[in-house]
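In the part that follows, the structures are each spelled out as structure tokens.
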Structure I
Amino acid sequence: MIVLGVAAIVATFAIPAYRARVAKAHRLDAATAILRAVQFIETVKLSQTPESGNTPALSAGLDQAPSNGTAVYRLAVLPESPTNGGYAIEASPVVPGSMQGDACGTFVIDATGLRWNRASAATAPLDAARSAACWAGKN
């Protein structure tokens with residue numbers, strides 16, 4: 001009985017700590033995947049003529065995080081707007097999935113290099129401090 005009691009106490013603290021580390025690793029995967037996608041798009045845009053002007057689609061492996069295996073985040077290229085410098089890329093948690101409802105929500109970066117997060121169902125960005133913490137891996 002004592003062993004079961006000790007195991008229950010350890011599990012009470014260990015499981016939430018483990019889940020927090022896994023979530024942090026998934027967020028890092030999302031940020032890394034977005035930066036890889038930016039590099040891909042910038043490389044393709046450099047090789048295009050100015051007349052083509054089309055933002056390329058993400059190929060298989062670049063459209064999810066992690067790049068192989070079961071997707072936790074899906075990446076998408078957003079169309080040009082007056083404020084995003086030509087494109088934006090977002091990494092949204094897969095629904096249903098382990099990161100659904102995560103505090104960092106959807107990761108977004110635009111062609112100007114501006115990075116932010118927004119709640120997955122919202123359009124407004126999270127406050128600057130929370131977004132910075134998500135991108136820095138401190139959340």
Structure II
Amino acid sequence: MGKRLTASIIFLLGMIVMFWLEGRRPDPVELLPSISGEPEYCLTCHQDLPEISPSHPVDIFGCVVCHGGEGLALDPDLAHSTMRGEKNPSDLLVVEASCGGSTCHSGSPTEDRDHIQRVTTSIQSTYAGAIASVRYSFGA
């Protein structure tokens with residue numbers, strides 16, 4: 001009788017913990033960006049973030065196309081596990097995947113539309129540009 005009572009108590013405690021954890025999970029807030037047509041749940045936790053820019057409205061682009069991440073995950077660690085550039089998807093270390101991977105800002109160099117190539121090779125994004133800027137600031 002003692003083993004059966006102990007097993008029942010452990011089972012009930014397990015059920016209580018399971019229901020408690022399930023109750024803590026937020027109801028997903030679905031976003032269906034028109035550019036991809038794929039649902040995203042990013043706004044479940046990030047509802048209060050301001051619009052990134054007028055050129056990148058969230059209802060058209062969503063979040064995942066630029067930032068990466070697991071758009072259907074409700075667990076914060078899993079959702080952010082594959083993000084690009086942390087909070088800055090235009091970081092030059094990940095710009096090929098974030099801005100260029102969606103084909104929004106990559107294109108044909110012959111049409112002068114390959115923004116990624118132009119930005120990464122411009123003097124402003126090199127140490128030569130940084131050094132020139134510092135020298136200019138100090139009157140050199």
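Brief remarks on what is shown
- Among I, II, which structure scores highest (criterion: distance in nm of label points 7 Å out along Cα→Cβ at positions 64 and 120): II
- Computed 0.25 for FRET efficiency 1/(1 + (r/R0)^6) of positions 16 and 96 (r between Cβ atoms, R0 = 41 Å, to 0.05) - originating structure among I, II: II
- Source structure (of I, II) for relative contact order in percent (Cα under 8 Å, 6 or more apart), computed value 18: I
- Distance in nm of label points 7 Å out along Cα→Cβ at positions 80 and 128 - structure with the largest value, from I, II: II
- Given -14000 for helix-only ellipticity at 222 nm (-39500 (n - 2.57) for each DSSP H run of 4 or more, over all residues; to 500), calculated: source structure among I, II: I
- Origin of the derived value 14.4 (mean projected area of the Cα convex hull in nm²; candidates I, II): II
Throughout, read-outs are computed from the coordinates displayed, never taken from laboratory work. Every value quoted in this text rests on a predicted model; they were computed, and no experiment measured them. Cβ atoms are built from the backbone, for glycine too; each structure is taken alone.
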